[in-house]
1. 1, 2: which one has distance in nm of label points 7 Å out along Cα→Cβ at positions 18 and 106, as calculated, at 3.9?
2. If relative contact order in percent (Cα under 8 Å, 6 or more apart) comes out at 29 when worked out from the coordinates, which of 1, 2 was used?
3. Comparing distance in nm of label points 7 Å out along Cα→Cβ at positions 2 and 74 across 1, 2, which structure shows the greatest value?
4. If you work out distance in nm of label points 7 Å out along Cα→Cβ at positions 122 and 154 for 1, 2, which one comes out largest?
5. Between structures 1, 2, where is Cα Rg over 2.2 N^0.38 Å, for residues 42-89 alone highest?
6. A value of -15500 was computed for helix-only ellipticity at 222 nm (-39500 (n - 2.57) for each DSSP H run of 4 or more, over all residues; to 500); which of 1, 2 is the source structure?
7. Suppose you compute mean projected area of the Cα convex hull in nm² for every structure in 1, 2: which one lands on 10.1?
Structure 1
Amino acid sequence: MTPRLLEKYRNTVLPALKKELGRENTHSLPRLEKICLNMGVGKAIDDSKFLDEAVKIMTTVAGQAAVVTKARVSVSNFRLRQGYKIGCRVTLRSERMYEFLDRLVATAIPRIRDFHGVPKRSFDKFGNYSLGVEEITIFPEVDADRLAFPLGMDVNFVIKHSRGREESMKFLKLMGMPFAE
């Protein structure tokens with residue numbers, strides 16, 4: 001079964017982008033290549049139970065197994081040594097990517113208290129977009145009562161064939177991303 005947002009991209013977003021950007025070749029239009037989720041767990045240095053819980057929650061939210069990340073360098077001020085397990089990450093592609101984006105835009109983001117839109121300034125020079133989620137409890141899959149400590153995560157949208165910030169913003173707006181006015 002094709003994800004709802006993938007069908008929207010093919011049937012609605014592509015024709016609108018063709019018209020708006022003035023390009024005929026659909027392969028030259030901006031498209032979502034992957035979504036990278038990252039969660040840093042600083043408390044994992046003291047107790048590995050925190051990291052295990054974070055991996056379990058990240059796997060639940062993403063619908064795909066999370067990979068544990070290790071520190072690349074030692075930082076004495078943080079009592080961090082090279083090789084310590086300090087977080088987890090997931091890279092979503094194809095159908096899982098569109099399903100996650102649909103859940104993020106349709107159910108998770110509207111659950112944020114006092115929400116006025118996602119910031120427009122979070123684009124890099126290549127047109128990729130980054131978003132920080134302060135409370136992972138905005139996802140309906142996560143039970144807030146069972147969390148031992150508050151968790152947040154970074155969400156990075158890698159957009160291919162974008163010629164900068166403006167094209168990526170048009171693309172994400174058409175996909176349903178609620179930007180702040």
Structure 2
Amino acid sequence: MKGIVFSEFLDMVEGKFGLETVDDILESSELASGGSYTSVGSYPHSEMVTLVVNLSEHTKVPVPDLLKAFGHYLFNTFYTNYPAFFENVNHPFDLLEQVDQHIHVEVKKLYPDADLPRFETERKDGEMTMIYRSERKMADLALGLIEAAGEKYDTELKIETELLEESGTVVKFKIS
């Protein structure tokens with residue numbers, strides 16, 4: 001997992017819960033990196049899991065809620081820092097359709113070793129089906145990103161989720 005994701009997560013934690021909470025979760029986590037992340041570095045996904053679980057224990061906020069909140073935060077970071085991804089996009093469906101074919105292609109140019117989730121989309125009759133595939137099992141983060149896209153484009157989205165693999169590696173989002 002790329003260091004930029006870790007850095008943004010810790011920035012979100014500091015903004016929402018304070019620097020003391022960041023220090024507390026880093027100190028209570030046994031991290032090979034020591035909790036020091038560079039944006040271009042790669043770090044084990046297990047470190048993110050440890051940080052999120054420790055934050056949940058510290059704040060009593062459930063892990064899925066923290067991941068969704070992080071998805072919202074990350075969307076706003078992407079919107080601010082990578083405006084080219086949002087050019088000529090007028091609806092969240094337009095953006096979501098671009099994730100695999102355009103956005104992730106560009107991300108791979110910047111970070112060739114990035115292990116990105118896969119998204120398959122199908123739009124029909126004003127609805128979209130989006131299939132999330134990732135061994136990282138972070139569909140709640142993806143859900144937060146989808147919700148934030150709706151908010152950014154002032155579009156009320158109804159989102160239903162369905163586990164297609166019991167493990168959480170494949171999740172279907174039905175968006176209308």
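No lab work stands behind these numbers, since they all come straight from the coordinates. None of the values given here were measured: they were computed from a predicted structure. Cβ atoms are built from the backbone, for glycine too; each structure is taken alone.
1. It was calculated from structure 2.
2. The read-out comes from structure 1.
3. Max of distance in nm of label points 7 Å out along Cα→Cβ at positions 2 and 74: 1.
4. The maximum falls on structure 2.
5. Comparing 1, 2 by Cα Rg over 2.2 N^0.38 Å, for residues 42-89 alone, the maximum is at 2.
6. 2
7. Going through each structure in turn, the value belongs to 2.
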